[in-house]
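Values in this text are rule-based calculations from the coordinates and carry no lab data. All figures in this text were calculated on a predicted structure; none of them were measured in a lab. Cβ atoms are built from the backbone, for glycine too; each structure is taken alone.
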Structure 1
Amino acid sequence: MAQQERAVRTRRAVVEAAAAVFAERGYAAATIAEILERAEVTKGALYFHFGSKEALARGVIDAQITADYWVPRELKLQELVDICMTLAHRIPKDVVLIAGIRLSADVQGRELFGSAWPAWTALVTAKVTEAKEQGEVLRHIDPHETAEFILGAWLGMQHLSEAYADWADLSERASTLFRYVLPAIATPAALVSLDIAPDRGPRVIEEAGRLAAQPQPQPQPQPQPQPEPQPEPAAG
């Protein structure tokens, strides 16, 4: 178990170091040597987890989506809002997310290591589909089309926030996005129940942390079936 935990820590250190270099220099200018220096691991440890610079970039992209900061909700539209609002709160402080934004937008490198955009589109499509099945979304709404529109608006909002405020106003911009988008897709009953306040992200992250810290119930042992008694042999 200790060896497995050490491997997880090493992998995380390598991903964070690679993300820092990619975010600062871009993919093309990043070098394995600098990533090794940042991660403070051996070349063997790095190549055990990632066989190339392309694999490192894919590792950073794969780390973009995690359910660690989400909480299941009765309203699936609220889950969608929470995903975006927690992300908006985390991006200014999380170099892995910033690197993922840079790499996903790298047109030349995308053929080598891919992009997080398809995974985000699939996730938003799934949430809008669930919401539609529960009657939270207007009947004419197409979930995939809506997901692509939200992703496009989200990416543009990210660029504006970085350019004008170095990400500092990202939560406010995300709240504004939902204030305009949700009335176009949500039913009136669902719309009035949604919380899209700019401070929604940190509140959800705190709630997720509390839930994760709670002890998990242990499964109860199931009683084993007892063999049926065999009849005594008849006396001869």
Structure 2
Amino acid sequence: MTADQLSRVLCVNRYPGRGVLWARTLDGTLCGAYFLTGRSAASQARALRRGDGELIVAPTDRTVHDPLRHYAAAREQGGWLVFGNGEQVATVADRLKSGRTPASALDGLEYEPDPPIFTPRITVAADLRSPGDAWFGAARRSLSGRIATNALTLAVRGLGRGESVMMTTYRSDGHHVATGEPFIEARTEAANRDELLDELWDSLAPEFRVAVATFEPGHLSDAAIRHAVRPEA
């Protein structure tokens, strides 16, 4: 069995929520990616901004800070690139900087307190000193309704050209929303970082897409970013 095309995986999943991706493009470049989609006006009123060694998810209106919607989505420090869908990104980055292993740094996280979906926390930690090595972490609520968090850690090594691994918070037809698959392997047609941005952007449903960023490890400050442009209310 071969992995499905990345574009097809995302086209079928009309509302993936937030997503993290680790890929090797066809020219051999390793790339990380983070993307946002939203259904509500508040979720759509967001943008990805460059900070000091960070990418920040920030409001585009005068909304008061909401830790579930506004956070550091990516950070480079201490020889690590960390990206994900919430404030746990800063926590994991600090743990790694202090010398903890990826498995330990990704442990002890909790899913979001947003019933009835209970959005998973999804995080990627890439070792800048060992190019190609990345660890995915997910904190998920049990499908049985058990309150205790299911913690998943996945080590990804040796990606070939055109291979990628992805986590999304949701899987949805655009109307009914459920927790996303634990992880997805897919093939990318992108030759480089910029084409990966195009591939992701074009695969997301226009009515839900908010922002996409793609970046090479060690060069987060040069991330390629694209935002949706929506008419003023």
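Of structures 1, 2, which gives 13 when percent of Cα pairs over 31 Å apart is computed from the coordinates? The value was obtained from structure 2. Here FRET efficiency 1/(1 + (r/R0)^6) of positions 29 and 181 (r between Cβ atoms, R0 = 25 Å, to 0.05) is compared for structures 1, 2. The highest value is that of 2. Computed over structures 1, 2, distance in nm of label points 7 Å out along Cα→Cβ at positions 37 and 197 reaches its largest value in 1. Work out which structure the value -20500 belongs to, where helix-only ellipticity at 222 nm (-39500 (n - 2.57) for each DSSP H run of 4 or more, over all residues; to 500) was derived from one of 1, 2. For helix-only ellipticity at 222 nm (-39500 (n - 2.57) for each DSSP H run of 4 or more, over all residues; to 500), the value -20500 is produced by structure 1. One of 1, 2 was used to compute relative contact order in percent (Cα under 8 Å, 6 or more apart), and the answer was 21. Which one was it? The structure behind it is 1.
When percent of Cα pairs over 24 Å apart, for residues 53-140 alone is computed for each of 1, 2, the one that comes out at 29 is 1.
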